[in-house]
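Student: There are structures below to look over.
Rule-based calculations on the coordinates, nothing more; no lab input. This one's a predicted model, so the numbers in the text were calculated from it and none came from an experiment. Cβ atoms are built from the backbone, for glycine too; each structure is taken alone.
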Structure P
Amino acid sequence: MNKKIEKILYLPNPRGFCAGVERAINIVELSLEKYGPPIYVRHEIVHNPWVVNDLEEKGVIFVDELDDIPDGQRVIFSAHGVSSEVKKEASTKKMDFTDATCPLVLKVHFEAKRHFDNGFHIFLIGHKGHPEVDGTMGQIPKNSITLLENENDINSLDKDKYDKVALITQTTLSVDDTAKLIKLLKKKFPDIIEPPREDICYATTNRQMAVKSIANKCDAIYVIGGENSSNSIRLVEVAKKSGCRNNFLVSDINSVDWKEMEKFRSIGLTASASAPEILINEFLKIINKKFKVEIRKNTIANENITFKLPKELRE
């Protein structure tokens, strides 16, 4: 029998599901119980392939647009949020819908509407094409909001074109990168109105802080999360910028190169806000079979946040 190679595995906390993701998945599962399959969901309820596949097996059908749903069927809007036009379209089609938008994303929507009503032009820091960004920009007229992705976007703004300006951000961005962009934007627009509390959500912030706390101790960090998940991709980036040279985004445990892992003595393992703990447990089960592992845990924040379910599903 081959001698097992000893590993130190850092398991930081918080990791995995956040309150918004748990609420969204509960909305889908409770809808299945109450109304029976099929249940239609516009876009992936959260960006994680394991979650999507699990719900599809239970009778959920994910669609790109409302036109893909037969007349008379219910629809659930994903945790990322939707534009005002999508909600109007559902009402026009007489579709019953449940909005699973994360309450912290809705907070950003309300900020956008409030600033627009008060005559401000809005700058949104975020990633083009992400459903959360599309939903937020769709709350107000297109000419009232400008998406900023990087320093070049900010540098190219014509300061004289704007009178009153306000700032909002996507909830799943890199905390450090966003802080740099905000600093640059404030230099150009000293009177810009910022959110009363930052828009990057507590879960994104905590998971990035947790990764930072282990990055310089690790030869490699494995982040469990979807390849189309903003908060998952940001965790990989944060790990690299915080001192870990080898970083991997794991959307499928079967894709892990366990042979390559032999050259790493110290390993970090975390999961994004849209990844279930069952995938962490699956990873741990396999690594413990292959290597002698010493697990070191550390907690940088305790999360006890929960969000209410829609009234029709609480009854």
Structure Q
Amino acid sequence: MENIKCLIIGGGPAGYTAAIYAARANLAPVLYEGLQPGGQLTTTTDIENYPGFENGVSGPGLMVAMRTQAANLGADLRSGIMARADLSSRPFRIGFDDGTEVSAESLIIATGATAKYLGLPSEEKFRGMGVSACATCDGFFYRGRTVAVVGGGDSACEEASYLATLCRKVYMIVRRDVLRASAAMQDKVKSTPNIEILWNCNVREVLGGLSGVTGALVERKGEGTFTLDIDGFFLAIGHHPNSETVSAWVNVDKDGYIITEGKTSRTNVEGVFAAGDVQDPLYRQAITAAASGCRAAMDAEKFLNDIHYSSEK
């Protein structure tokens, strides 16, 4: 069985950054890119808030650049999805969807989180063309325009409040007759003049054409359907961290996010580190994911150096 010094799972900004730092530290990193190489940024068009690009950069373009940089520095990039893990002892044993199994002296989990969608075919059709799950990422493109936010919790209220600072009009589409958000967030939304809450409503279709989203077909309970004219459609119904494969071994919170120690990337399992959205329920930005990938690689380097020093004593 192949034994890997530093194994990284996940090909988003956290994973690629970890590979860059690990390669420069001579850790001979092997990175398995997972189900969606490049992560959520591959579904984003232009990114204007990633430092270093005065005119912005495309999401796929940024991921290609990070991936190429990691490869140029010597990281071994492979296709494959982690299907099973045994973290009961080191070296850890990791199995992949194609039947491959490897062992690893250190493990960086950077499997990300998946935004929850409604499951509409039209929603998938217009993803990246007006459909988004990140107002901070994409709200800037809708300045002075009309958008809708789906959801009734704190995240939805935060997204709507942020978009209201940019957009002419923000509709909140809420399936119940109450918000699930905190009292403070409810007060903020209800007191913002350009936010309108549509109660007891569900989206049946996202409407649009070649240029992207133009509206939504909405059904109000007991009153039938109506068309909402919008330019952007934002989902704020939560994220799902991709931690199931390792959650039997590493500590996770009630929502499945991996718990790390203090400001480090260390988990409760010695030699296992977590980076990016799989351990970040709060910020979920490319820049914070990349930063946590850096920390994970540096933490892994220290761990490997420490055990090597101990074995020599």
Structure R
Amino acid sequence: MKQLKLAHIILVASCCMLLFNSCNKKVFLFTSFKEPASAGLGLLYSADGYHWNRLDTILLKPKIGISAQKIMRDPSIIQGPDGLFHLVFTTEWKGGNGFGYAHSKDLIHWSEQQYIPVMQSEKTVVNVWAPELFYDETKKQYIIVWASCIPNRFEKGIEDENNNHRLYYTTTKDFISFTETKLFFDPKFSVIDATIVKRGNADYVLVLKDNTRPERNIKLAFATSAYGPYTNVSAPITNHFSEGPSAIKIKNDWLIYFDAYQEKKYGAIRTQDFHSFEKIDSLVSVPEGHKHGTVFTTQKKILNRLIKFSHEK
């Protein structure tokens, strides 16, 4: 009898351990939005980072911004060391001087949305586009990078002055107070859609879109600090009409996803050294209609709750 009880206890403990390990396994999530951009925040999910499924629900509808039609474009999410998911997003095409922010413990229940006017000191600013989050473990703070156009601020390039963008940034430890906005990157051409990748100690890559005609493609720049200066801008690593890059590491490979917007699909390339690249469109599957987002990882139990929530709605 004692042996049976012991066997039962071991079996139950083993099942609990398997369940615990399964719930705490990391999965990939991909922020998303669909046109019209007023629909709100969507998510894709994947077990391997290659094959994606759409979570069939909108998790957060836009409520802020200066325009009459509230939009939520280019959502970027990061899970901080505090366990909270922090979201930033574009609130309007033109006319605004800030971006949107909200946070959540589970990606289902969200805080009140806030408008962060990071460019309010620039009276002629045209826009604030595609804010991207990066957590700096060294300084224990978040870096937020975005693109803005300030007409006649920089040397005249190929683009019209209302489309001559540069990258700016601010930092925060708590999303309550923010440092003074500063210029982040001026490559001497119009640049948007940048994301910071840490590939090693004191080794950073900035994945960006050269927004000039006829380029409109993805390039790279390199630095020994997350804050730059970023130099040695690469040749294009994608075809024309590519934007919204997001990079993830899977084993020894880095995958860079991007919105091939003229083809109306998501493309992907793979690299181990950020110098040679392999096109892997045939190896990935991304739902049709997915737009500019960023990839992040979280625990499988978070995804399980999201799927349950989606089915119950």
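Student: For the read-out Cα extents along the principal axes in Å, a value of 73, 38, 34 was computed from one structure; give its label from P, Q, R.
Tutor: Q
Student: Another one. Please compute distance in nm of label points 7 Å out along Cα→Cβ at positions 129 and 249 for structures P, Q, R and give me the label with the greatest value.
Tutor: Numbers: P: 1.2; Q: 4.2; R: 3.0.
That would be structure Q.
Student: So if we calculate relative contact order in percent (Cα under 8 Å, 6 or more apart) for every structure here (P, Q, R), which label has the highest result?
Tutor: Checked P, Q, R; max of relative contact order in percent (Cα under 8 Å, 6 or more apart) sits with P.
Student: Let me ask something else about it. Could you figure out which one of P, Q, R the value -4000 for helix-only ellipticity at 222 nm (-39500 (n - 2.57) for each DSSP H run of 4 or more, over all residues; to 500) was computed from?
Tutor: R
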